[in-house]
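> Each in structure tokens, the structures are laid out below.
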Structure 1
Amino acid sequence: MLQGEIKSRVRQAFDEAFNRGNFSALDDIFAPDVIDYSVAREAEQIGLDGFKQRIAGHRTGFPDLQFTIHQLLADNDLVAFRWTMKGVQQGPWAGRPATGKQMTITGMNIEHLEGGKIIEHWSNPNILSAFQQLGFLNAS
């Protein structure tokens, strides 16, 4: 698969899932048994269904969620990108009730593909910034 095609498919899948709630767009790019190595957890075989549930949780907390990929690089079987996610917390998120506060965070992902499908996923969001903006942390 050509690097440009891989980049386009990854960008489109994340855009459709995060911004539009079209989780079926992930079926074409994620392996059913994708492994997640994201920050604050051990390697976890969440699978495609688990990944969809996680995004659905973000969209429940932030119905106006906007996820923007700023830069996307591909090298052989790896894709990396820098992103921004923002929205107003209007529902439960991270085990906390709605705050009505705006959140804007940044992060970086690395996706490992095999046979045109993401088999491993790493995401490093600035979760501390999210918790500070939403008032989940005390200032003291």
Structure 2
Amino acid sequence: MNVSAPGDDALRALLEAAETVAVVGLSSNPDRPSFEIAAYLQRHGYRIVPVNPNETEVLGEPAYPSLLELPAGMRVDVVDVFRRPEHTPEIARHAVRIGARALWLQEDVVNEEAERIGSEAGLVVIMDTCIKQTRERLMREAR
């Protein structure tokens, strides 16, 4: 169920303009949804930035322990989150601090405080929605 998302035109514009996606909770285990979705995004031209304190490298990219530990000057367009809802307010605060354009909480990840933090700071906030499924649907409908 889609709890929070802008309309399709805004989503399409966001995904077309985005270049870098920080994937919080990205696992190097190819059986995990985070790996599958990040690999999909990478295949479709997005730069993936793994954010996971338990990883050193995922999909050929160096992993960072948190958003706040990304290299200075690294631009992040979308923060895609694969973490339990109770962790998302802190991630939202970090997304704001690094200047991300959007906070994207994957399916089954819903947190009103995280939504408020992101929205009040001007981020586009999407909750309980798969970025891969959304992109695939929007690309199909654009044909």
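Every number in this text was worked out from the coordinates using simple rules, so none of it is lab data. As the structure is a computational prediction, the values presented were derived from the model and not from experiment. Cβ atoms are built from the backbone, for glycine too; each structure is taken alone.
> Out of 1, 2, choose the structure whose coordinates give relative contact order in percent (Cα under 8 Å, 6 or more apart) equal to 22 when calculated. Let's see the in-between values first.
On the way: 1: 22; 2: 25.
Only one of 1, 2 returns 22 for relative contact order in percent (Cα under 8 Å, 6 or more apart), namely 1.
> A value of -0.43 was computed for log10 I(q)/I(0) by the Debye sum over Cα atoms at q = 0.16 Å⁻¹, for residues 17-80 alone; which of 1, 2 is the source structure?
2
> Looking at mean count of other Cβ atoms within 10 Å over residues 73-80, point out which structure of 1, 2 has the largest value.
Going through 1, 2 one by one, mean count of other Cβ atoms within 10 Å over residues 73-80 is largest in 2.
> Work out FRET efficiency 1/(1 + (r/R0)^6) of positions 9 and 25 (r between Cβ atoms, R0 = 30 Å, to 0.05) for each of structures 1, 2, then name the structure with the largest result.
Structure 1 comes out on top.
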